[in-house]
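Structures incoming, each one as structure tokens.
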Structure P
Amino acid sequence: MEQLRTDLFVTLFNGTKGEFKTSSTIPAKTTGGIFPSMVAAGSMSGNPTTASLVSQFKTLAFKTNYKQEGGTRMIYGTPELLHELSGAFKDPGLRYAPNDSISSMDLKQYEFGGMKFVPVPCQLFNEQSCFPATWQRKLLILDQETIQPVKLKGLSAFENGSTLDLEQGSRDDFKDWWVKANIGVQFNNPLASFTLDVQ
């Protein structure tokens, strides 16, 4: 189940839309992920350095702002890169709260120009068996209200079970446990989101 959830996370963000043959030659469909959908739709993107990160973030935030005033978008990235973003936004004098013995080194929300952004750390972006190495420096700023999980009508989103064993009439004296998912992504307005590949 944990491996399936990992696979679904990877597919949600970077899945390739298409069809392939399973080991039994049965055709299966794959869903397009959030990032490939953004590329296909022509979503805005930038390649800022650390020095230009805040200015480019703000520029693209205003250019892709289709939400009502105060609407929230999410910022997905590795914990390390989100920490860099927070440091770039913060003034040196704002690192400590009055009468607080714990330093607050990361911002939990960004607000400017009637917009809100909430960082979401994704440790799995660091895992090169799941994502390309470039994802360690990638920020995805997403309007989640335009993204919905979808599935085929009449089928369960998740199913799990086991095969029969010897006691249940099978010739095998063991059980195989299985799990499968039937989930895709519907991205209604990729132009309300943008990406940044920080150099």
Structure Q
Amino acid sequence: MQLVYPLTTERLIIRALTADDLDRHHALFSNPDVVRYLYFGPFDRQGAQEHLARRSIVDLPNEGGWINFGVEVKGEGVLIGELAMGFISAAHAHYEVGYVFDPAYTGQGYATEGTAMIVELAISGLGAHRVSGRLDARNDPSARVLEKLGMRREAHFIQNEYVKGEWTDELVYAILATEWRALHGPEPTFELRD
């Protein structure tokens, strides 16, 4: 099943990633500050190209899979970040969200606004019962995004992952569909096609 693009928010366009995004994708994922709390280090151009190719999938994910989205500010035509949505469990109707944004565009609410659209897609478009987000416990700005969305912190795992040569703590945030609806009002519609 595919999503009909683009999705739009008040200020953003959320769309499929394409090979044309390579320069901005490389700039984003070669920045040590951007990838500090991710599972991998900065990419060279070849690594960024391979990474982008894996993320340029337009089909909505099957269980265990992910889909990635490019984010632009309306009228600017520049990739400012990327969003991700994983289909964690069909039996439990559980999805997970993630996000990475260019530091030049942080502090303006774009990550929160874009991620809200992806949570909405999971809940009202795909029938999620629960949507979660996981992050390195040191990543305070990322935690604030999830908190602004109304997600609750459900877990703080102590040194549960060995990442880039060090033991790291992980936080898990989540929200239920009923809680999301109570906070965000009526369901929007999404156009999906086979």
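Coordinate-derived values only; no laboratory data. Just so we're clear, the structure is a prediction, and the values are computed from it rather than from any experiment. Cβ atoms are built from the backbone, for glycine too; each structure is taken alone.
Give the label, chosen from P, Q, of the structure having the highest value of distance in nm of label points 7 Å out along Cα→Cβ at positions 25 and 89.
Largest one: structure P.
Taking Cα extents along the principal axes in Å from the coordinates of each of P, Q, which one would give 71, 43, 30?
Answer by label: P.
For which of P, Q does FRET efficiency 1/(1 + (r/R0)^6) of positions 129 and 169 (r between Cβ atoms, R0 = 25 Å, to 0.05), calculated from the coordinates, equal 0.40?
Attributed to the structure labelled Q.
When you work out distance in nm of label points 7 Å out along Cα→Cβ at positions 57 and 185 for each of the structures P, Q, which one comes out largest?
Largest calculated value belongs to Q.
Of structures P, Q, which gives 21.4 when mean count of other Cβ atoms within 10 Å over residues 65-72 is computed from the coordinates?
Considering all the candidates, the number was obtained from Q.
From P, Q, which structure was relative contact order in percent (Cα under 8 Å, 6 or more apart) = 28 calculated on?
P
Out of P, Q, which has the highest value for distance in nm of label points 7 Å out along Cα→Cβ at positions 137 and 161?
P
Compare distance in nm of label points 7 Å out along Cα→Cβ at positions 153 and 177 across structures P, Q and report the one with the greatest value.
Going through P, Q one by one, distance in nm of label points 7 Å out along Cα→Cβ at positions 153 and 177 peaks for structure P.
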